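The following blocks contain the structures, represented as structure tokens.
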Structure 1
Amino acid sequence: MKVPKRDRPHLPKGYIKTDPKGLLSWTAVEEQLRTAPYFWIATTNDDGRPHLIQTWAVWVDQQLWFEGSERTIWARNLARDPRAGFGLQIGHNAGYGDGTGEIVRKVPLALARRIAAQYGAKYGPGFKYRPNADQYATGHAFRLRPEKLIAFDVKKFNSSATRFSFAVD
């Protein structure tokens, strides 16, 4: 997988340092994406208002995978408008970004196995949740492909705020 471009987010003068000292590493941020227990996903209702949910999700191949019914408001919103925002926080490490969401029907079996294994490893111990890969391979899963992610340590925001830009296919 290609490492996303790393730089400082564009904020009003004085909010953050502009030199590269203190930028977060992609390795550290990707570990947060893999281990964060809860994610926030924001979609847009048909009247333009935001719709925000909390969900479990797994990070596989630089994409956020999550589950749910196609009948939910957020799933219908993604079907109509795939633009989505997301966020996470683990202790004083936080991140938020945006990208494109979609439903993926009949996830290829090798990928479905990796998604199921990630869910089982992440949520199995605490929640006794171990999905079967077949639920994705014969059914569906939701995928959010990030375009931008801003990550930071809330205790060191002015020196740690880092923007990661992903190549868009």
Structure 2
Amino acid sequence: MPGTTRSGCSVTTPHELTITPAKPTDAGLLLTLVRELAVYEKLADDVVATEGMMREALFGPDRAAEAVVARWDGEPAGFAIFFHNFSTFLGRSGLYLEDLFVRPALRGRGIGLGLMRHLAGLAVEVGCGRFEWSVLNWNQPAIEFYESLGAKAMNTWTVFRVDGDALLRLSQAKT
């Protein structure tokens, strides 16, 4: 598929877009882009990650996720962070997109599409049964973009989260 990168190779499209697997030296850049994403999502105060935490989580011996970096004309343009999950119904792994972000000044150039194609190609290459992600309900531009790719909103599912003190209390609950 033109413009995609798989198996650690980098490919440049005619549109000056390059997508490469992130390297440990990209941890600071990824954190900067995550902070930019948080500002866009009106969640800037929620970012507590540090560069060291990003390096350990993405490149350490027990890495929790993977990342790719998109560059436009060699300049950082965006990123995607993803990990593998498992579908009990399919009996196969899936690819879960945790975050995708393209810097606002570079939107509309096919960077987001390139990132999504890259991840879809990776999911197909490793035999995933699905490719999933969540989007904020108010983010209509993202929803329209994802729908244009053929994605369907899973309106019958509600995301739940336990964190902070509630997570601690749940971990200590007696059965």
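Every number here is computed from the coordinates shown, using simple stated rules; none is lab data. Note that the structure is predicted; figures quoted are calculated from it, not measured. Cβ atoms are built from the backbone, for glycine too; each structure is taken alone.
What to note about this one:
- Computed 1.01 for Rg/Rh (Cα atoms, Kirkwood Rh), for residues 45-124 alone - originating structure among 1, 2: 2
- Parent structure of the calculated result 13.9, given that mean count of other Cβ atoms within 10 Å over residues 69-76 is the read-out and 1, 2 the choices: 1
- Which entry (1, 2) yields the derived value 27, 17, 8 for semi-axes √(5λ) of the Cα gyration tensor in Å, for residues 109-156 alone: 1
- Entry that produces 0.70 once FRET efficiency 1/(1 + (r/R0)^6) of positions 53 and 149 (r between Cβ atoms, R0 = 35 Å, to 0.05) is calculated, selected from 1, 2: 2
- Among 1, 2, structure where Cα extents along the principal axes in Å as derived comes to 59, 36, 35: 2
- Mean count of other Cβ atoms within 10 Å over residues 61-68 - highest-scoring structure of 1, 2: 1
- Source structure (of 1, 2) for relative contact order in percent (Cα under 8 Å, 6 or more apart), computed value 28: 1
- Value -7500, calculated as helix-only ellipticity at 222 nm (-39500 (n - 2.57) for each DSSP H run of 4 or more, over all residues; to 500), assigned to which of 1, 2: 1
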